[in-house]
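What follows is calculated from the coordinates using simple rules that are stated; it is not laboratory data. Small disclaimer: the values here were computed from a predicted structure and weren't measured. Cβ atoms are built from the backbone, for glycine too; each structure is taken alone.
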Structure P
Amino acid sequence: MSMHTSGGLAFFSAVYAFAVVMLGTTLPTPLYAIYAGEMGFGVTTTTVIFAVYAAGVIAALIGFGRWSDVVGRRPLLIAGALLSAASAVVFLTAGPEWQLILGRVLSGLSAGIFTGTATAAVIELAPPSWQQRAPAVATAANIGGLGLGPVVAGVLAEWGPAPLRTPFLLDLALLAVAFVGVWFIPEPVVVRPGARLSVQRLSVPAEVRTVFTRAAIAAFAGFAVMGTFTGVTPSFISHIIGIDSHAVAGGVVALLFLSSALTQIVGRGIPTESALVAGCATLVVGMGVMVGGLLAASMTLLVLGAIVCGIGQGLSFSKGLAAVVAASPVHRRAEVTSTYFVVAYVAISIPIVGQGIAAAHWGLRSVGVVFNIGVAVLALVALALTVVEFRRR
């Protein structure tokens with residue numbers, strides 16, 4: 001008798017595991033201010049601790065991106081869940097700063113494994129009645145999990161006991177359930193004996209480069225916004241706006257992710273080119289609102305900026321990915337898609353570290369304004385390239 005779950009339960013197990021692992025990656029967001037206070041480090045160190053997560057994601061995308069096609073989805077999902085649990089344990093016992101960095105790298109590796117593998121597993125395990133909606137469900141699990149992390153940690157840090165312990169104990173409990181669920185799902189792919197493991201190659205064929213360039217610029221801008229929100233917004237809220245609440249900081253960050261997820265699901269039917277134009281334009285507007293919020297020290301504008309930026313990021317990223325996939329030769333889609341994701345995750349890391357270093361010299365507000373204007377310029381470039389291409393057709 002098979003011990004595997006079947007049908008809807010296997011699908012739900014994959015969706016749940018996806019959401020929980022992604023939740024774990026953003027769980028530390030509202031806690032950085034507490035760590036900084038207890039360990040005595042500033043914004044520069046905070047941004048470095050946050051940014052090494054992207055290094056973990058990129059390493060996993062390149063190193064393990066193709067492994068689930070060779071050894072199966074289950075082994076990679078189990079490995080990703082274990083890495084996520086290891087990250088939670090490191091944070092739970094965190095003392096010196098290097099432990100926070102290690103925890104973030106482990107978290108990045110888990111997210112990098114899950115981004116591709118869990119998306120594929122959710123779609124493959126979907127019951128017939130859910131087949132059409134499965135990609136949207138995978139997106140919701142991914143970005144919805146990212147959005148819930150700061151809310152859960154913020155609420156527990158504000159009103160629960162042991163703010164640096166309780167969120168990770170809860171995370172480990174959620175991961176234990178996810179691990180059991182993944183352990184018993186049926187393997188959705190046929191594993192071929194003798195197939196060799198390999199590193200995911202990154203490249204963009206010549207015929208895809210025009211589409212890839214404008215989509216990648218938009219993705220870079222959108223993920224740079226996500227990086228700033230996740231890494232620096234809690235400091236903005238406490239130092240510039242003067243609201244010292246972990247729950248509020250987590251809630252504002254969550255707004256960005258949740259509005260992005262909702263936009264990607266609701267906007268599925270919008271034609272790709274039109275949605276790319278709308279997404280880039282919305283991102284520009286969102287950056288303008290963010291600049292206004294920083295200059296006026298306005299919480300209202302910061303919240304509005306999070307929602308507008310989330311909408312712009314959701315449209316520009318998802319439709320940019322769709323455009324890149326559609327333009328790529330079938331046999332090279334995996335490497336082109338991986339390259340697109342690597343560009344996006346570089347955007348989470350390098351700009352935010354630069355922002356942290358600059359903030360130590362010129363102040364958080366000034367650097368935040370300059371950074372947001374820079375991101376708006378990038379979004380404008382992507383918008384211009386998309387409009388020019390649109391008019392050529």
Structure Q
Amino acid sequence: MDLANPDLYTTEERFQMWEEYVSSDAKVWSEPGVSPSGFWSVFSHDDCAALLSPKAPFTSEYGMMIGFDAAHTDQSGGRMMVVSEGDWHTTLKRLVGPFLSRLRAPELQAALGTETEDVIARMRAQPVTDVAAEVGPRIPAAVVCEVIGVPLADRERLIELTNHAFGGHDTGFDKMTPAEAHSEILFYFYELIAEREKNPGTDLVSALLADGRLSTEDVLINCDNVLIGGNETTRHAITGVFHICQRFPEVLGALRDDPGLLDQAVEEVVRWTSPAMHVLRVAIEDCEIGGRDFAKGDPVVAWLSAANRDARRFIRPHRYQYDRHPNRHLGFGNGPHHCLGAALARIELRELLQQLSQAAQTVTLTGDPQWMRSNLVQGYSGLPVSIDWL
């Protein structure tokens with residue numbers, strides 16, 4: 001079986017497949033196919049955490065998703081934050097981190113609250129809303145574009161390009177290939193960088209330019225990293241909030257009665273939705289994970305969505321439990337590449353859960369969930385809902 005085949009992830013049958021692999025501590029080899037050289041996969045929480053741990057002899061510099069390996073490298077390797085290691089990775093984290101940390105949350109809270117209020121107001125005004133198209137993308141885009149310094153007038157364009165950059169296998173996003181979408185994003189940032197060189201501001205682009213250690217191309221690819229990372233996964237967690245509220249109708253009332261549960265509820269959204277389906281690492285020396293030997297140069301994929309439903313770590317893993325504690329999910333990764341935007345994702349999800357629980361009585365699906373045809377993002381291409389408002 002080629003686990004890179006995106007058709008495997010268009011139904012919820014994937015959870016049964018992953019459950020079997022997790023329970024047997026499987027290490028699965030996928031022959032060359034979608035990935036030109038093939039790759040190993042691990043699934044259990046312990047194995048995925050071990051692969052991504054700070055001391056693991058693996059690197060992301062060849063690439064961090066299926067298709068890359070030592071012989072087929074990501075051209076951004078060693079330069080973009082998500083596919084760099086060592087001192088350069090630390091440098092980029094220190095530059096970008098303050099713009100994505102909780103320290104910036106108060107500055108963004110007003111914009112986030114207004115955007116969420118507007119989203120709920122639009123939903124109230126129509127009988128049915130496809131939240132995958134009309135809600136999920138809007139809240140994270142408002143926040144990450146504010147961080148980067150993207151003008152409000154350009155946000156819709158960047159949302160569409162992001163859709164195509166990570167939804168290229170899905171027929172809903174077939175107007176351009178992922179490569180074409182990434183190129184358009186880079187062209188956009190090239191123009192934005194040129195503008196900030198003339199007129200600096202307080203945004204991320206201006207800060208990266210002012211540092212002096214990054215070339216124009218370095219600024220370009222790292223803005224792309226922040227845009228994609230800030231938009232693409234969080235939008236599906238936000239869409240998943242509505243799926244959760246439909247499938248587990250007790251959630252809205254519980255959060256309305258006890259807002260003190262919101263932080264735990266947010267962590268459980270991340271675990272249950274697990275939008276970042278996998279990450280890849282390449283072994284830099286012969287090593288072992290969970291009793292399996294890997295050779296230097298082996299590409300190994302951690303299936304985070306499988307690990308986050310490991311029954312040995314999470315009781316009743318397929319159930320959304322709003323007060324689950326402890327909840328040591330891997331939804332934001334693990335180790336030095338733990339998601340730098342996790343704090344922003346958390347405040348976005350918390351704001352939505354808070355406002356939705358105060359405004360909505362029940363959520364009803366008006367059509368089946370449509371899952372993206374993707375091996376990278378566990379997300380929705382369609383989720384039409386109607387809401388009984390308070």
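Points to keep in mind about this one:
- Label whose coordinates, when distance in nm of label points 7 Å out along Cα→Cβ at positions 193 and 289 is calculated, return 3.3 (choices P, Q): Q
- Which of P, Q leads on distance in nm of label points 7 Å out along Cα→Cβ at positions 113 and 361, largest value: P
- Structures P, Q, by mean count of other Cβ atoms within 10 Å over residues 9-16: label with the highest value: P
- Answer label among P, Q for the case where distance in nm of label points 7 Å out along Cα→Cβ at positions 153 and 297, calculated from the coordinates, equals 2.7: P
- When mean count of other Cβ atoms within 10 Å over residues 321-328 is computed for each of P, Q, the one that comes out at 15.2 is Q.
- With distance in nm of label points 7 Å out along Cα→Cβ at positions 281 and 329 derived as 2.1, matching label from P, Q: Q
- Which of P, Q yields -27000 [helix-only ellipticity at 222 nm (-39500 (n - 2.57) for each DSSP H run of 4 or more, over all residues; to 500), calculated]: P
- Top of P, Q by distance in nm of label points 7 Å out along Cα→Cβ at positions 209 and 233, largest first: P
- Of the structures P, Q, the one that 0.50 was derived from, the read-out being FRET efficiency 1/(1 + (r/R0)^6) of positions 57 and 217 (r between Cβ atoms, R0 = 30 Å, to 0.05): Q
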